[in-house]
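Every number here is computed from the coordinates shown, using simple stated rules; none is lab data. These numbers come from a predicted model, not from an experiment. Cβ atoms are built from the backbone, for glycine too; each structure is taken alone.
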Structure I
């Protein structure tokens, strides 16, 4: 099969190299990824400046067509599908360094890249390693290979991404697979306030994160307990139950 690979950690990141190395064994792959780290940019697109796509190489895979794109992960996927390459069978985004669990999917550039492909009608996978250290990426790459085979035989509905998180352990140490809903992740709100040498105040984004997943059937819990988590994620944010309530109360603001 033909596979388009992208990510948000950048085209030279170890995660996409591990992914490309594994998938290149049995598939024709091509790469379109940011020329630098673009984590947590979600579905941002470049609208007011030109995009540039520079041909590059993935370390150890000189035969793989690859572009370093000056834009966001969504830009990378759109440019690849519209201009750079022929249509793939599946789009795979990752391997992200660090988990994309729970409501992290709303911020993640990795998930956004896959979601953009899904909204354009392509089967799509987002895959992340639970660790930021870049250890055991071959485990996540192997899971990605299985996921590609699964998606070929079991396509998801339009606009749906298969979001995968893989514990950073040897493949043999994985406890299994859990198909599970998203947790709710809550980040610390107060930014770290500092002063630069000129006496001006600046702020760093806080890193603390809490979750209420203890004992619950959610992705964060199972990933922490050593399971690969699979969550089909879609684009529809409509709260249908609330629509019913509003209709039931005959809300009228005009007339």
Structure II
């Protein structure tokens, strides 16, 4: 059972939580494909998305200075390369550049909208609790946070590419708890992924808040969390923010 009265610090996930308000980034990018009328079916897109994520995770493509627009552009290029290799799209350099730039622009604008809504909530929470970030990212999360004017709200940032531990390993949340200096039960973890945030955070002994919206796979209906919200702004109701 969630007990807000015991909370002394809050750990946030980043991608899918703060920057898209609970919508999985695969779905955000897929919507960009639809908006740009890129002729790729949903299942083939999922294959391209997985291939692109693996490529970025196993190769030093994203560099520490890259902001989120750069990440989105690199994601799009990796996906489009897969689609060209599988003959879903023509090997037309000008067309592919237009697609990649369009995807990055569309998704970056969406991220800005979500972050602009989340920023005042984070600001108020940071005035009452120490906040921490635990994220699977590419080694450039500091540049991303600075680009979106978010870095100042977090006392510490734990990034998978830097610490060498990735979610869903509970050890990465234990690092966040260690940084906080509090007991695990005094920490609330806020995340959009049941498998990568809620389950490992629970295993680490933390309280959990699940931002439940659009996941990679359909929900089974058996998922549980300390608290479930459907909009980032609902954190205002869980942690009454002083005006």
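Among the shown structures I, II, from which was the value 28.9 of mean count of other Cβ atoms within 10 Å over residues 93-100 calculated? For mean count of other Cβ atoms within 10 Å over residues 93-100, the value 28.9 is produced by structure I. When you work out mean count of other Cβ atoms within 10 Å over residues 109-116 for each of the structures I, II, which one comes out largest? Going through I, II one by one, mean count of other Cβ atoms within 10 Å over residues 109-116 peaks for structure I. When you work out FRET efficiency 1/(1 + (r/R0)^6) of positions 45 and 197 (r between Cβ atoms, R0 = 41 Å, to 0.05) for each of the structures I, II, which one comes out largest? Structure II gives the largest value of FRET efficiency 1/(1 + (r/R0)^6) of positions 45 and 197 (r between Cβ atoms, R0 = 41 Å, to 0.05) among I, II.
Comparison across structures I, II (criterion: FRET efficiency 1/(1 + (r/R0)^6) of positions 37 and 133 (r between Cβ atoms, R0 = 25 Å, to 0.05)) gives the highest value for I. Structures I, II were shown, and relative contact order in percent (Cα under 8 Å, 6 or more apart) at 29 was computed from II. When FRET efficiency 1/(1 + (r/R0)^6) of positions 21 and 61 (r between Cβ atoms, R0 = 25 Å, to 0.05) is worked out for each of I, II, structure I gives the greatest result. Highest-scoring entry among I, II, by distance in nm of label points 7 Å out along Cα→Cβ at positions 173 and 205, is I. One of I, II was used to compute helix-only ellipticity at 222 nm (-39500 (n - 2.57) for each DSSP H run of 4 or more, over all residues; to 500), and the answer was -7000. Which one was it? Of the structures listed, the value fits I. When distance in nm of label points 7 Å out along Cα→Cβ at positions 5 and 189 is computed for each of I, II, which one produces 2.5? Of the options listed, only II reproduces it. When mean count of other Cβ atoms within 10 Å over residues 85-92 is computed across structures I, II, the figure 12.6 traces back to II.
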